[in-house]
Structure I
Amino acid sequence: MSALAALAARRPARPGFREVPPERRRRRRVQLVWALLVMNVLTFFPESRLLLPIPSALGRLIAQGSLPLALLLVLTVNRPLRIRPSVYAFLASLLVTEAVISSLRAEFLVGALYRSSRLLIFVVVLWLLSPWWTRRDLLLIRTHLMVLWAVIGTVVLGFLVSPGGAMVDDRLTGVLWPIPATQVGHYAAMATGLTTVLWMAGLLRREIALVSVVIAIPVLLLTHTRTALIALLVGGIIAGLSLFTARARARRTFAIAIGVFSVGALTAGSAVTTWLARGQDTEQVAALTGRKLVWDAILAQPRTTWETLFGFGLSNKSFTGLPIDSNWLGTYYDVGLLGAAFNIAMLLFVFVGAWFTPQGPRRALALFIVAYCVVASFTETGLSEASPYLLELTLAASLVYPRPSREGI
């Protein structure tokens, strides 16, 4: 057998056959795991208008089945099982535990336990990906950005094929896969921010960054998503300031941005006001498009001490059939004050960790993501469930994780 093995080792490779190194195979599987996690949070909405009708059962199977598939795949690449201790992941695990406990007493027990199980598997996969958090090449960040580009590409393609079908109530949505306008705006804003920060840090070529931003910003504007735009601006300013003294690109970007803002304020002030108003009157804007009525009803709902601390169990983030549209009210309703406290602790940990991280790309990216999540959390849900926001906050936590002197993976 040893002679046969030696002969096989000396045998030349077949013409045209290129063996993929083991490290590259592992990296590709990690990227696929992350893409499956993103696919899982692309919730399928069966009532949406699509160019190619997707059966509801098939759409849900694709979205929901990607999570157990991601778990199986990450188990094949993380052998033997290794995880890195993390305060952030520990807090996420406490959130999962509290969600399971609260869901055991939920009115809709099956749905609450299903969402808790989904969150549990989601966090387990994130734990198993922890050995790749500290890679020098920012593998998870680059993978997330590539997946965002792919998602935005499907939205743009659907708009080019069917402009009328893609614009619902004058807001751009996905028609190849059902993606609401708010989610499209979120993906476009996050892609724009990550691309800009990577370019300012000198980690992305100018041509790639320019094409990405030129496509993503019009997509964001066509969605008329005010939260995503404001979160992008706040996160971009904070990230840019963290690079201001170290990167000439950051200083040039700030100078150009100030010039564009000044000219735009003088020449397009009315157009900006119209875009922000989104066809709503002053009363509707003050009521946050009806959100305030739902929020007041949640706060006025009678609760026992248990329900105040632990909530009513994980829900679909709606109250009396209306969307809650606030991470803090949604978290309070689902998992009570304890769940909200875990959310605050997770955000504070990432922010403090980013503050004490040495100046550079990792710090700037982490500050952008955590600032974006904080701003968006006031009118968007997601930090207490398997969602794009929890996924991206995990990316920020991975960036502030202390890098070992020698990489094991």
Structure II
Amino acid sequence: MTAIKRFSSRDPDFETRLEALLAFENAQDESVDRAVAEIIADVRARGDAAVVDYTNRFDGVKAASIADLELPKDVLESALAGLSSVEREALEMAATRVRIYHERQPLQSWQYEEADGTVLGQRVTPLDRVGLYVPGGKASYPSSVLMNAIPAKVAGVGELIMVVPTPRGERNPLVLAAAALAGVDRVFCIGGAQAIGALAYGTQTVPKVDKIVGPGNAYVAAAKRRVFGVVGIDMVAGPSEILVICDGNTDPKWVAMDLFSQAEHDELAQAILLCPDAAYIERVAQAIERLLPAMPRHKVIRPALENRGALIKVKDLEEACSIANRIAPEHLELSVLDAEHWAQKIKHAGAIFIGPYTSESLGDYCAGPNHVLPTSGSARFSSPLGVYDFQKRSSLIRVSRSASQTLGKIAATLAQGEGLPAHARSAEYRIEKY
């Protein structure tokens, strides 16, 4: 039996149990942080040589120089050409849908002119160079390449540098094919903290970037934290999460498998069902027991469900939406009738999957919206990765001669109030004396 937690919103200890379920210790492992600090410092000091040394040591390769670790463009194109027709079509369709969705996002520059001739506005410009970290070896995700690279290219990023570890020389052709489709400019077969350090500070060969995006292990996450400020980062994501709100009208095995779809990521992933129908919750529990043994990743799914999973009975769908807003999950499925109505009740979620036919997995791969989403409740104040993450905004201010007379007096008054006389004098110098 899977010991997935079951409780009700009417239980006297509901608040305590919910808080315990959602609690996740995201503190850094001190040993990981120390190791990462040493690696990044070494990469910063020795550049290419350090990157090669760590890559040979950790990935079991025998590179003589970093030139041995950079893949020519024709290798990417060959990987794309070598895919089966089914794989290539799926990858191309996913890329097309992701591109079309993100092409609707770009923020435009704007400005307006006031009556006195003052012009105010905002200029939107792309980042010059972005680094994309892609996990390698067994945990290879071509979908992550598409989701990170395509919005960067749509934003107009000048150069996109991908780093991907290739343990024992193992290359994933789907990852390389995705890089070719997405328009990645350069690919280095390096990973871990050394790859993050190389991107953040630059080496003799690896260019310094302005921002680093993409998922990684604990060492990669710690490295991204450490270099933040030197470069931008997308986020330091926590374990994957899914919250399903169901009214009891969906096939229970669909819901069970949707819970599995996130639980199979790792043992710390979270999978929760909110439902007002106790009998239906029991049917989902039975479906979990029936389907789990046949899942190839059952040894990961089971502890995830037992540790951070729950089947929760709620009073009604109104209460379910209220609880969902408190949780602010990464993925929220509304597997209910009149799903559009209930979607209007949701304020906090990374992505909202509306209706029983909208499985979370479609969002992961091919629906179009980005699958890089805020976790650990950060959907309360964060957004999915998008074109806007690869652009920056500069304010535009052009004050006319006449406007400098009125604005100068306002600025001078406020500057004097703040005890900054040079600010005040700077404005006053432009005020004409009559």
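Values quoted throughout were computed directly from the atomic coordinates according to the rules given, and no laboratory measurement underlies them. This one's a predicted model, so the numbers in the text were calculated from it and none came from an experiment. Cβ atoms are built from the backbone, for glycine too; each structure is taken alone.
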Assuming -22500 is helix-only ellipticity at 222 nm (-39500 (n - 2.57) for each DSSP H run of 4 or more, over all residues; to 500) as calculated from a single structure, say which of I, II it is.
I
A value of 5.8 was computed for distance in nm of label points 7 Å out along Cα→Cβ at positions 107 and 259; which of I, II is the source structure?
I
Work out which structure the value 5.6 belongs to, where distance in nm of label points 7 Å out along Cα→Cβ at positions 123 and 251 was derived from one of I, II.
II
Tell me which structure, out of I, II, gives 22.6, 84 once Rg and Dmax of the Cα atoms in Å is calculated.
I
Parent structure of the calculated result 4.0, given that distance in nm of label points 7 Å out along Cα→Cβ at positions 59 and 339 is the read-out and I, II the choices:
II
